[in-house]
Structures are given as structure tokens and as C-alpha cells.
Structure I
Amino acid sequence: MRVLVAMSGGVDSAMAAALLVEAGHDVTGVHLKMADTPSGLPGKGCCTLDDARDARRVADRLGIPFYVWDLSAPFRARVVDDFVAEYAAGRTPNPCIRCNERVKYAALLARARAVGFDALATGHHVRLSSDATGAAHLWRAVDRAKDQTYVLYMATQDQLAHTRWPVGEYPKAQLRAMAAERGLPVAAKPDSTDVCFIPSGDLGGFLRPRLGQRTGAFVGPDGAVVGSHDGAYRFTVGQRRGLGLGGVGEPWYVTAIAGDDVFVGPRALLERATVTATACSWIAGAPPTGRVAAQVRYRGVPLPCELTVTGPDSVELAFADERPVGVAAGQAVVVYDGDECLGGGTIAGSSP
């Protein structure tokens, strides 16, 4: 099988390529140039010149062809510009989901197939299986701390049929040991962190020159103004740190954002009984109904809920036993049945 492996320059994609080579596949590596991230920031971001060099060194070690594809234009238009627009609208986007949905996974897979590859592989920590009918199923990774099903919930049956994710079967520590055994130069390389195009981690510093300084008010639970800020886009629902609101007693969190007003209050106000989602995508091709579990944050915990289909691509999730907190419009809600990822959608709203 001819497999194109997206090689980020990290240990996960390096081991994905190595495992596929060892399985006897015809493997080609490709590094995607997307964000113009400065070099010299270990553990921060990705897509640097150093990352491209590391990916090439791994390809050389494995003896496979290697290319660099420049996808910076679609990445900027479909991910970065969308990220800025969503914050401007008071929503909290997940750029990793948008990247997989529009560039790094879906678009790359389509391009790989168009030029003659049978499958695309990446270093994502997820697992795939197929049942007796040939239908694909997406499962959480063996290493739950590294699981990435949340950012790949939008995968379709056709896409999964042409995808390989070999590293999801291994704990991260074991992958590093396996990479070291094979002499791969990235065996001990730190994982990338933060948003790849904001390697400093300073969200406000990234957004301010693009959205301007937009002063607004902090509004308390009784409707009184309790402070001011220089940009609502610096905050997200559920945020506690960085508010600069001393002397209010118990810890306060961002509970809602409306225009330039940031509403704050105690943690109890963050609890939500229902969550609505739109632009839904279901791995089986049709939505589940009834009792499921739903996760509203990338590193969140899936909570039991009742799923009701409300439209062609929309659902409502009703939580009873335990309610999610910090539900932010623009984030994804991803639905599970045990360890199986069923799909999900974009959070449109929620109610207490």
C-alpha cells in the first residue's frame, strides 16, 4: 500500500512512519509548512524550520522519500482568519479542529489520494477498527492522556477507509522508547504546546493588533459593573485567571460574553443543563439517539446525557446527573459511547 505520512518533526509522526515502513508499506513522508512559527522555541508551537529539518532527518533514517508541501495560504485563510473572526464574534474556536477539518487531515487526505496514494497516516493518538460490514469505528487511544479523538470527530467513513493511525495503540512513553531503539533523532524531543501560530501563548497579544483595543465592562451576577477590560476577545467562558478582579470574595469565572461585556460570577453559574450543537458530523453517517456521553472541552471529561436530534445537522444534549461547566460557544461538543467516538458538532448555545 502506498501511504503518505504527515511528518510534523515530532516523535509521534516519526513512529507512525517507522511502523508503516516495518509493516511493509511503500511510505513517503511529507512535512506541511503552515504557520510561520519562529525557531528556537522548544516545546512551543510547531511548523518551524527546525521541525522540517527534524522530519527530514527521520525520513533519511528510515530511507523514505520526503517532501515539504506549502499549505500556508489555505491554513491562513481557513484556520487563522477563522480563529480571529470567531473571537471577534465572542465565540471560542478550537483551531486544531478547524485545521484537521479543513487542512491538515481532510484536505491533505484528498490531495494524497488525488496524486495516487492509497492512504494518509498521521501521528494522532487515536485507534481505528472496522466491523464485519466494513464500517469504520474511531476509538480513544490506549494512552488516554494523549487521546485526540476530540479533534477528529468530523472524520467520515470514506476518509477513515483511507487513513492509518498506528501510534494510538501505544502509550507515549513506550513510543519514545521505541523511537530511541530505532535511532530516530526525535525520540526525546518535547511535545509541541499551545496554538501553533501563537507559540508565545499570549492570545491577547496575538489578537489585539488584529481586532484592536476594545474596552468593555466586567458585569457581576447582579448586573452591576465590577471592572473594565481592554478586549472581550481575551477571555473565554470558564476562565478564572487573568481577570484582575480582586476583593470579590469567592473565586469568579467568566460566565458569558456578549459584545464587549464580559459577565463574571461564581462557579455555580457555569453549570449547564442543556447544550445545543450545530454543523454536526457523525462517523457512522447518522446521528445516535438516546443515552450517550458528551465532552465539551479538549481535555474535558465526557458526561452522561440524553441526545435529541433537532434538525438535519443539529442536536440538543440534556445533562441530568452531572452538568458540564465552562461551555463556550464555538468549541466542539464530541459524543462518545464508552471509548468509541461517535461524532459531534459546534456548540451553538447552552442553558442552565
Structure II
Amino acid sequence: MSSKQQILSRLESQSPLSGRELSHHLGISRQALNVHLQELIAAGQVTKTGSTRNARYYARRNAPAVARYSNNITLENLDESIVYDRIATTLNLSSALRPNGESIIHYAFTEMLNNAIDHAHSDRGAVSMNLEAGSINFEVRDYGIGIFQSIASKFNLDDENAAMVELIKGKTTTMPEAHSGEGIFFTSKIADQFILQSHRIQVEWNKRRDDTFVSEIRKLKGTRVTFSIRRDARQQLNDVFETYAPVDFDYQFQKTKVHVKLLQSDYISRSEARRLMLNLDKFSEIILDFKGVKSLGQGFADEIFRVFIKQHPQIQIQPVNMNPVIDAMLRHVSPTNKDKSRASRDLSYC
């Protein structure tokens, strides 16, 4: 029997157990045990509650019951804070979560519900929140125009795929007089998993896999947002704000990260470069993540790393996660980028 099977067998017969108890019973070192537990948690076979010395582990079938809240809502003139307070009271979130976890859930839920209230053009919606043994998640649903269609119409974009890319860049909002366009961007960065679905498009931000994924789904009317974090999460809401709105930028949202692969895996033309860089002149620092991009054309690279930089000398562009082909192309079109691209090839950002 493998070490993982031994852990599962012990937890199925005797849950919960601490890490120390598991290590003692099974004769496994704490270091090896932690590796196996993390893999079992990621696979959904083991649930963890608490942290550090108070951490306890359950087999999935023995995990504590899930506390749930769900309700259909009328969006017109709705106050998102009142809805959150009702949920927080029902689920007793102030006691169930650490202060940092509650502040994250509060921010993310109210931001997403406010988006539905202000942008969905829908008179009805639904909200739910699940407090599980090891995690907390919520869903905000509306039946309106759809987030990508709304952005495409507002900015006269070619299609919803183009709108999806604009949304991911940050600072994209159909109501600039009332919204900064930061809510979805910051919410996606603080989540363990954040999924945005509308019509036939799904975008998933996955912290464990350190990546963003786009897929086609069965057509969904309106928009569905799903957010999840672990209950023992240590991240602070301010960590995200300080990363993308740091003191150097006077705490303004001036830094963004763009996953280049979300448009396509190969880029050739200058028009494709101009499409990618559309509206990015609103930022002071741009991280272009080339993970998953196979190749670049010289025209595409030249348009960004010579023409765009020449037009916007105040903007810093940092390419990361490049394969050798892309690295060589960027150094070819911009000799001044040689050291920067080589140094940042393996960097990644949250």
C-alpha cells in the first residue's frame, strides 16, 4: 500500500487527525507527509481545517457538513452590502473565517454582485455561498446581456473573444463614471479559483496551477461568477493591491499582467500586436506573459517592442515566460531588451 493510500485509509477509519498524529501512526516523516497531504487535498480526497498546530485532516466522506446559503434576488435598486451582511450572519463568517479570509470574501462578493446590479441589464439574479470544511466559495448569477457582449457593444469590438481579452487586461468598464474597471481584475488575483462564464466563453483563473484558461462552454444566458478560497488561506487583500497598485504609483492601479496566449498561440502581424496592446496605454507597467505562445512574427514583435515603446516611452513592458524562439525574436527587434528578456524569462507573477 502506497503512502497516500495509507493516509486515506487511516483518515477514513479515524478522522480528524493532526499532521503529528498521522506522522506518528504511519511512520512517515512530516516533510513527506505534507507533500502527500497537499496532493490529496488538491485531488479533493482529503479536507483540511484550521492551520499550523490547529490543522486537522479528514477523509472526504468524513468531512464536516457544508453550511449553505442561496437565494434568488431582484437586482434593481439592490444594495450588495445588505445581501452580504445577511449571508455573513447566516453562515457566521466572522467566527468561521480568519479576518483576512473574511475581508477577501467581503470584497470579492460585493464587487461581483455590484457588477451584476450595475451592468447586467437584468431584473433578476441569484446568489449562493458554501462554507465547506476546507474552503469557502460563492456564486453570483444574472440573466442579462452577458459581460462580454456588454463590453463588445460598448467599445465596438469585433466579438466577445476580443471583449474577454480587454476585460482581463483590467481598467475596462462600460460605466467609467461609476466604476474603475478594477473589480474583476483584483478579484481574479486574490482567488484560489475564479471562474467567469457568459454565453459560450469561460475564463478560469487558477492559483494552484498559476495559470489562466479559456474554454468554450454550452451557451449560458447572462453571466455566472464563481469564486473560491481555502479557509486557511494566508494571503491578505492588501497584498494584491500593493502588487498592482503599489506605492511607487501612488497606490493607483497602474500595473497589469496580460496572458498573451488567450488570443491565440501564434502571432505574426502588426495588426495582431496592435489588437493585443489596445488600451494598455492606460498603464505604467505591463507584464506580457508568453507562457503557451509558440512563435512570434518579426512584425508583431517590432510593433510592440519598438514602435509601441517609442510611442509610449513612459511605459515599462516586461516580457516573461518566453521560449528560446520568442526570446531570440524580442532581442532581435529590440537590442535594449536583451538583458531584460533574458533575466525575466522564467519569472512569474500572481
Structure III
Amino acid sequence: MTDKKNEAGLTYRDAGVDIDAGEALVDAIKPEAKRTIRKGSNPELGGFGGLFDLKAAGYKDPILVSGTDGVGTKLEIAKHMNYHRTLGIDLVAMCSNDILAQGAMPLFFLDYFSTGKLDVAVGKDIVAGIADGCIEAGCALIGGETAEMPGVYGDGDYDLAGFCVGAVERDQILTKGLVKEGDKIIALPSSGVHANGFSLVRKIIEVNGASLHDPAPFAKNQSLGMALLAPTRIYTDPVMAAMATGGLTGVAHITGGGLIENPPRVYDDGLSAKLSLKSRPLPPLFQWLKQAGNLSHYELARTFNCGIGMLVYVSADKAEAALEAIKLTGEDAFMIGEMVARTDEPVILDGIDEAFA
């Protein structure tokens, strides 16, 4: 074959795509993938597909559960702060927490990273964060895709998507009809905004003329930008602990739609979740967002998690055991409410006027 390397003419690099940079990133992230090894996984990158052995992972009659998500416009905060690692944790969390809501253990993860011009250092930071998240979630990073797309993204711009697959034994899957009247509801605290509602967060910052580099109004020991970049919590350990008690009937991941739209996704139309918002004070971050954005109580509750990252529904006779098991994982969980027969709204935010005042 004729060597065409030195012939005059256009190259892929001339078009804005650097294959060498892509290969350098693959080499740089291989150790990150190896950090996430778990039973059933093959951590080698570079093939055409990732492999996972369900039998080796210990499953007998598994149902596969899959989820995909991104991190939204939280990307813009990370770009402005030039701090990218925690976005990888967000990416894993947004996908793996959805898997947990079906009672499934996250098993493996793939990522999609698209950019205008590949910055190997930024890419490595993001994938290192993905590996951090995978370790916390208990899943293996077995593959992904990096796409350099000049003309679609500007220099310094990028987007992320994640794909998680988990498994649950057929007789343990959490389906919508399991939650019943009288079940207790346990709240798992969030670490902040997580990765939803950032378009509104950024609008509030813009309207108030706030600087991401100034001290946060609600946390003087760190900048506003870094406070907002706190990574999304991953709830694998507490959910699996609750499941082991035998009383788990449902799990709601509090993402887009906040405390209004997410709780009803796991129970039938004849029920309502009665949540006592006075169980814990509204965290200072959300107090600031409400005040700075002049948000109504409803808008705050429908847009943000308001300090609650996940709701765990448990049979009344197992509720205390489940709460204790969750706390043993290090989770600062608390009882927030119960399921009641529906007479009006699917979610009753008891004490909202006082709690959100």
C-alpha cells in the first residue's frame, strides 16, 4: 500500500478532528476503567462492545433494567469554574439512581462524551469522575464513545450522556402496584441541586448579578460555583439495605419535576403520598434559590428536590427496621410521611407554607 502520510492534501485534523488526541484519551482513561472492576465485568477498553457476565455476577433469574440520562446545563457551571470531575459522578448518579428505583443493582455503565475540540485533560477529568461514580454505585465502566464534532460544538463546549444497565431477580422487581395505603416513606437527603433545574439556577444567578466565583450566600466557606457543583448523591447502599429488610415497596428518585411529579410515579391513582416538610428544615441553598428567584412554593417544589434526593416506600411493619438498616450505611435518613387514600392531589406537601417560608 502506498504511504500517503506525506502527500499534500487535507487531513481529518484539518477538518477539526484529532485522532491522535482521541487515542491519547483512551490510553489515559484505561486505568480509570480498571478501577471499576466488579464480578461479571470485563474492564478492557478498545473493543467494539463491552461484555458483562450475569451468571458470574450471581444472578439466577434476572430482569435487566436500563436507564439513560445527562447532566443538563450544570455543564455550564462546570465550564465557567473550569472544574469538570464531579460531572462524571453526576452522570453515573442520574442513571444509576433510576435503576435503583426498579429495585435493580447497577451493573455496568457506558458514557458518551461529545465536544467541538477534544481537550484530553478535560476528558480525563470527566472519565475519572465517571469512575468515581461507578465505584460508589457498584457498577463497572465497560465502554463509551468520544466524539469530536467541530461545527456542532464550539471550542471548550461539550455534552455528556450516560447509559446504565442493572439487574434484579424476577421476584424482587419493584413495580408500580406494590405501594399500598399505610406504607411509610423514608427520605434520603440530597447533596444540593443534583443535576436538575440548572437552567432556572443560572437564570436566578443572572437576574441577581451574582458571580460564581464569589462566596456562596448560603455557604460562605466556598464559592457559589463550587457549591452548586456538589455532585449528585448515589443511593445504591441505602436502597439495597432497605431491600434486604424485606419491606421495600417502592423507590422514587427525585429528579426533574421535584417533589410534585416524582413521588406518584411508583404508586396507583387511588393513593397519595403525605409528606411532612417540617420533618427537616429547607436547606440554605434552596432557601436562597427561593428568595433570590422570588419562587412560589409550588415552583420550588416542582423544580428542585428541596433537600430530598430519594424517597423509599416501606411496609409499615418493616419501616423502623428499614430506617435502621439505611442509617447503618451512613445515610442521614429520616421518616417523612406515609401513604394515604387519595382525596385530592397525588402528593400532599404537609406544612409547606411554614417549611418554605
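What follows is calculated from the coordinates using simple rules that are stated; it is not laboratory data. Because the structure is predicted, anything quoted here is derived from the model rather than measured. Cβ atoms are built from the backbone, for glycine too; each structure is taken alone.
Out of I, II, III, which one gives 5.5 for distance in nm of label points 7 Å out along Cα→Cβ at positions 32 and 72 as computed from the coordinates? Each step should come with its number before you reach the end.
Numbers: I: 1.6; II: 5.5; III: 2.3.
It must be structure II, since only it matches.
Assuming 11 is relative contact order in percent (Cα under 8 Å, 6 or more apart) as calculated from a single structure, say which of I, II, III it is.
Of the structures listed, the value fits II.
Between structures I, II, III, where is distance in nm of label points 7 Å out along Cα→Cβ at positions 48 and 80 highest? Don't jump to the answer; show the numbers that get you there.
Values: I: 1.7; II: 3.0; III: 4.4.
Max of distance in nm of label points 7 Å out along Cα→Cβ at positions 48 and 80: III.
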